[in-house]
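The following blocks contain the structures, represented as structure tokens.
Any read-out appearing in this document is the output of simple, stated calculations on the displayed coordinates, not a laboratory observation. Being a predicted model, the structure only gives us computed values, none of them experimental. Cβ atoms are built from the backbone, for glycine too; each structure is taken alone.
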Structure 1
């Protein structure tokens, strides 16, 4: 299977972030790995597509859920680092405002790499451990694909419109809780809020600013090493 350059870049970025950031550990020097699902839901505030598009030609982005693995390492009994890896999130892009009736305009895959520094409350052997985290995210976008509706709106009668979304570094905040089933197994739930602004560049020389600010909801089952 051919591996894209962006996937390689993501793995390198995730590895670098894992060194700087980390995971949800139980105690100092301990690794944990949990596997589950993550729903990524953008909260879109769209700028208008630049002229010659219709005034108030906005956009919207749908949510997606994908499998995720969360890796954690304990720096101390209460401070840990966390990173997460998973498959690309496949988002549908829709028209809004003056072009809301246009329906689905395209698709894009998002590949976020994240590193979080966390504080975990209570002692390592507590049954229930809430935590908070703060970190950095590198949001990567690939396989941007426009539909015939996008071409009809941006370049009617012309060649199919393509587009590119800028990759961005940004910040993320997290709240979560871990429930220890026994000495080795645990359940984990977390919510991550990311501040994300980016720009869309169309092959027609038009552009659009997008505020995405996605919410991430993770549920997983983990094991302590």
Structure 2
């Protein structure tokens, strides 16, 4: 699942993927890769938990079992700057979708195996990253100073709009989910610093897309060989 339109196009081109003509508002774009990438599909872009979960539900019904998510986030910590990479280890939910998916005493978060593979790949590639909790909200215009400061004090690394819902649904539907997020903007000093045209953001996002693609392909190939 790719939240960044430019990277969705990049992945589709790199793998020779064809767009699947689905007439469904919940799946704005779905591409099926070819050749060595034949077990992979790409979907997106998505904005917010409701749309992303609607898509995940449909993709699970179509047979998806692992979800590698690429997206952007806003930094809450002054040690995280535009272009830095964040791997969610847990989530703080302030969105309305995940409450519809009861997971009992389980705590929403990434699949531990996929997350470890991702972190190992980042280390191998020499791409620095931070791992920690992410705040998910439905209302970006209500990221008030009080909320930012509260989550900052709690050690939450960043804010975005989909992760807590996707990871909750992953547990509910028994599918594996992990994510790589790149800092696109900064909020830690209570002033919004945008970096959407920053070359560091573009470079890190592309690197993340390539790493996730390699991981998804190698994981799928290993499973195919085992079967």
Structure 3
């Protein structure tokens, strides 16, 4: 009898918690964004979410998952399963990661494409790294980055190019979105053009699909009006 009462109380508490969480949400998609970077990318998307006043109950952002593409997907799947158990699964799950020199990059793309439920998991990639997206706020470029000069990686070369425009740029600091928001429309336009050019030339270096996630979040924000 006592165990039955305890079970009923726990069930009632879970139902009440679920009802409270659902009440806090806005009437649009619930989204999970899992980033490879521990700070740079999560900070950027948190600032974007706040700038557009998107409900934090609808968009969860995580960056605590390691640096490889496969670790991003594993974390995303873990958090998605947890949301299922709570009875409020995410409508969309975005995995944000760089190609750089990661050996699991292609494998992770294939795994995301075949992930279940279909149409829930999406890859948001940058080649060679996220800083290329930031660079597009200033200039249009299809110049590939190979990391062949001295000890610099391809990512280092992108950062060096970005520092021509942001001399004190540093990974992990806050404020990159707010500092560049006035040039966001240009970055989106350039990013789309670069991606089309890369596809036409059967390459991915350089390219980024960050604009797809940015425009999707802007669409959510428009539903707040």
### Query
For Rg/Rh (Cα atoms, Kirkwood Rh), for residues 38-93 alone, which of the structures 1, 2, 3 scores highest?
1
### Query
Can you tell which of 1, 2, 3 yields 5, 20, 28, 21, 14, 8, 3, 1 when P(r) over Cα pairs in 5 Å bins from 0, in percent, for residues 78-125 alone is derived from it?
3
### Which of 1, 2, 3 yields 16, 26, 21, 16, 13, 8, 1 [P(r) over Cα pairs in 10 Å bins from 0, in percent, for residues 110-189 alone, calculated]
1
### Message
I have 19.5, 58 for Rg and Dmax of the Cα atoms in Å, for residues 174-213 alone, calculated from one of the structures 1, 2, 3. Which structure is it?
### Response
1
### Summary
Re volume of the Cα convex hull per residue in Å³: value 125 computed from one entry in 1, 2, 3; matching entry is structure 2
### Query
helix-only ellipticity at 222 nm (-39500 (n - 2.57) for each DSSP H run of 4 or more, over all residues; to 500) computed as -3000: which structure among 1, 2, 3?
1
### Read-out distance in nm of label points 7 Å out along Cα→Cβ at positions 54 and 102, computed value 2.6, structure in 1, 2, 3
2
